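Asker: Some structures are shown below for you to check.
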Structure P
Amino acid sequence: MKEDIQNLLFEEIKLSNLKGVTKASQIEVFEPKNIEFGDWTSNICMKLAANSEDNPRQIAEKLIKNLTKNDWITKIEIAGAGFLNFYLTSEQKYIFIQECLDQAEPFLIKGKTKQNILIEYVSSNPTGPIHIGHGRGAALGSALANLLSKAGCEVTQEYYVNDQGLQIETLGLSLLLNYLSLGGEKIKLPKECYQGDYLKTLASDLKKNKQKKYEFTLPKKLPTNFDDWLILAKKELSHFEELGVFALTKILDGIKADLKEFNTFHDDFFFESSLFKDSKKSEFNKTLNYLSKKDLSYDKDGAIWYKSTDFGDEKDRVLIRENEAPTYFASDLVYHKNKFDRKFDEMINLWGSDHHGYLPRINASLKGLGYDSKKLKTIFIQFVSLIRGKNKVAMSTRSGDFVTLKKLIDEVGVDAVRYFFLERRSDQTLEFDIELAKKKNKDNPVYYIQYAHARICSLMKELPERGFNYSNSEGSRALSSLSSDKENELVSQINSYQQTLERCFDKREIHSLCFYLRDLAAIFHSFYNSHPILDKDDNSRNARIAVSLATKAVINDGLGILGIVAPEKM
């Protein structure tokens, strides 16, 4: 219906020789919050007035002369400074309700270009269990993939595994020192090592599986710093690198299991190490050679630098350090080149907010390589803090004092965690109220939404017990009998579902859908409490059941996008 009104207005604008829009989709048409202002409204007259000698109200008067000739519009009113309020016939008002009743498949977002899209998200370093900060990105990435798929887009969900460089050596040493401690040695891990009980568990697994493979005679005076421990480990163990691989594999398996439980499924795990395979023939070295040939890099102070400033960055960036070790930036440059070479129409990065300053250098690298950086969209995700009662839970990932996603799921459940992660804009910090998430009442929004769905399922089970019959055809015919304010409010909210999905799709956001479902549930519960749905009057009963089933269909579909269960009983 929104598109029909947009097209109608656009044709009339062309006939009236008005300037300001070049296509129908530029015309803003939306459902007013107050049903007194019609079924749809548009502020297009304000936009057109910027290119006309007439004011918005005069333009509105010109446009509506022919618009009301359409038989599906009962009237158009001019409101305020020049808003156009459209009032539709009852048949038009209930078209989407009828679609909900007949819906065999999930709702689709219509009229959008079908694209091949890559979403890279979570991508937490595989040096420890996935924590709640990564969980917020997991919820958003998977929900966004569900949303984009509704428009017919082919979506690839990817996890970038940082399995290269010093952090894997650090992980291996952290595991080794925990392993050696099992033999009774009192070893204090250097502050650079990874901490946490998960390493003690890995060390026990290692000892059980590898027996004494990694034991060696320790010097009487133990090293006290990270570098000395690393030198000793490499000297005594020719297979030291296996420790990092063992730990990485085990931790990554745990991350995958946690993500699966969290209804998050990646299509591909892209390993950073794959960029360095085959040495001189590797994708990494080929890219460095390309940059050198194109005069995009230079040597200085024993390091290799990328000319980032030529492409808008604040300073040039190091690719290879003096010790010949690649920088994180160099690996990311090659990884993003790989993304573009895979020919996606759009690439979406979900990054932590601490990477905000990193984006200009990535964009600079893409421009230098000749790619269209506009195809890359980066969504930043702010930090999550946990609130228990009135107290904030202290967390530190390096010290190992953090709350894992698994632990939070076990306490409050997958559905509550996903909803609370998704209900706020990703660029806003989130305080996760644990006690609220555990409540089983209307104060907890996800419970309230799920309860609306379960309530309707219960209603349909009660129907035959009360001796009533119902069919969707009877429900559709009876819809025009809906007349109360609460009935009309519920119909209006249901009708705005597709508009909500379109807005979320266009803005690549999810939180608006959470707000929509919360409001829909509240409106339904109010309608349920004020109207006897299983009324003795056949017409009223069939109409109210029909609108209830439409509510159920929308809630089921919306929760499906969010990755949340729509229960039949609670």
Structure Q
Amino acid sequence: MNRTLYLLSAAVIFCGTAFLKAADRPNILFIMSDDHTAQAIGAYATLLKDLNPTPTIDTLAEEGILFENAFVTNSICTPSRACIITGQYNHINGVFDLGGNIPPEKQMLPIEMKKAGYQTAVIGKWHLKQEPNFDYYKVLPGQGKYFDTELRTQGEKPWPKNVEVHEGKHSSDVITDAALDWFRNERDPDKPFFLCHQYKAPHDYFENAPRYQSYLADVEIPEPQTLYDVPDTWGSIGTRGHEDELTPHIGTSIGSRNPRRSYATHLFAEFPEEYPEDYDPEKLSEVETTAISYQAYLKKYLRCVKGVDDNLKRLFDYLKEEGLYDNTLIIYTGDQGFWLGEKDFQDKRWAYDESQRMPLIIRYPEAIPAGIRSDAIIENVDFPALMLDYAGAQIPESVQGKSFRQVCETGREPAGWKDAAYYRYWMHMAHHDNPGEMAMRTKEFKLIFFYGCNYEGGYRTPPGWELYDLRRDPHELNNVYDLPAYAEVRDQLKAKFARLRRDIGDDGSHYPLVEGVVQEFWDYDTADREKAIQISGQFRKLREAELKKAGKG
């Protein structure tokens, strides 16, 4: 009898402990906005801070931890999301570009969350093509629309045929409404929740809700130092061509530098009301078109950002009213960085910090101190491991990322934490005229290799190397690759880069023809440089012929 009572008591204690552990696990709210860069968040104290575009997100940072060195491994929407849902680099998960997808059985993060007892939901931008493996979903078809927003839902028909349409409504409002509806009508209060809440805004082109049209209308937006020009020390033959012959052809522009695609023409076509009535880019200088287009661009972009921030306030106010705010791990990020006119670039894709750096702010007052900042190197493949760690879930061996929970809770990096971030952009000269490139980013240096070819090893742009000393040159304006003073550190970094590629499995087997080009120019000796000059001239002639055929030459 005494033994029976002892066993019963032990069972009660065990069950009670298990219950407490389950109750102590936080809800997890993962918020991601599309193309919302750190430069457009006040808490990052950048050029735009005084405009105060993000008071809600800034408050989140004041109450949690802000990461200054969080990086995307491939600065494009679909690959970034694939890294987060799998915890793997793109050469492992197979999503190299916008055409990739992750099938339901490979969507590791929601699968493991469900195993851990979490109720899972994803609302908003999905962009992984196949059906989400969440308990509940309402997701945009593909890129989605800013207005008359459509959401793919669960229903009687098979994926993706169940669609609801919100006529006349802006996507940021619709996505927030859908999340609030899920909380009120679908959430199981007996389970912790894992919600991916993902905005389309502020993705190009930037259609703000009408109520924000007056926001910043009479404000002169501050301009980045490199909007009109970059020093001759910036870049390489891989980004500028031999003797700058490719500057009109590599990287789409704010002003009229790139004749194929620029905000001077394309943004004007989308939003002529943002430009002077007599605006004519063919009659204005490049400086004039750049100045006008920059103001139009930033105002449209920041109006979309303001819409996201205001909608987050609605969401957070609900969590506070329901007593859910403080026991929820809230993560805010963008799916990559974004150019806001620096170096006269638009979009993302580049390995430079404006594009590679992601905003990352995390709040959970039960474990994370308020108001701390960290310069620990974090990659987006690490995000799911952190969330699974807080959920008490299993982190599968397939996950390449590591949990940075200790950094969140102490502000300090654990022994052996990574000292370099890896970057690889595969979509050579697609959409925004960016060359194929790979890079390694440490706290002190950025090493970039523009190998410059498509998946078949063709459509070549000149290979070139760039090295930036971030201690002295945080804006990456002085390529020191060829300076004798940096020869030793350059060679050390290249060796480290090769080891990093090997360690994460980017062994070249995925696209052997590309790897052939990479290896051909890795040493970058005199013969390599001479061949790069030849490739530069050949590409200039090819691009000029293409423009002439398109009527833009």
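Asker: Thinking of P, Q, which structure, once log10 I(q)/I(0) by the Debye sum over Cα atoms at q = 0.10, 0.15 Å⁻¹, for residues 153-256 alone is computed, gives back -0.29, -0.60?
Answerer: Computed on structure P.
Asker: Assuming 21 is relative contact order in percent (Cα under 8 Å, 6 or more apart) as calculated from a single structure, say which of P, Q it is.
Answerer: The structure behind it is Q.
Asker: Compute FRET efficiency 1/(1 + (r/R0)^6) of positions 89 and 209 (r between Cβ atoms, R0 = 41 Å, to 0.05) for each of P, Q and report the one that scores greatest.
Answerer: Q
Asker: One of P, Q was used to compute helix-only ellipticity at 222 nm (-39500 (n - 2.57) for each DSSP H run of 4 or more, over all residues; to 500), and the answer was -10500. Which one was it?
Answerer: Of the structures listed, the value fits Q.
Asker: Shifting gears a bit: If FRET efficiency 1/(1 + (r/R0)^6) of positions 137 and 497 (r between Cβ atoms, R0 = 41 Å, to 0.05) is computed to be 0.95, which of P, Q is the source?
Answerer: Answer for the origin of the read-out: P.
Asker: Match the computed value -0.41, -0.83 of log10 I(q)/I(0) by the Debye sum over Cα atoms at q = 0.07, 0.10 Å⁻¹ to one of the structures P, Q, and report its label. Kindly include the intermediate steps, with their values, before the conclusion.
Answerer: Values: P: -0.57, -0.98; Q: -0.41, -0.83.
Source structure for this number: Q.
A short reminder: the numbers here are calculations on the coordinates, not readings from a lab. Predicted, not measured: the structure shown is a model, and the values here were computed from it. Cβ atoms are built from the backbone, for glycine too; each structure is taken alone.
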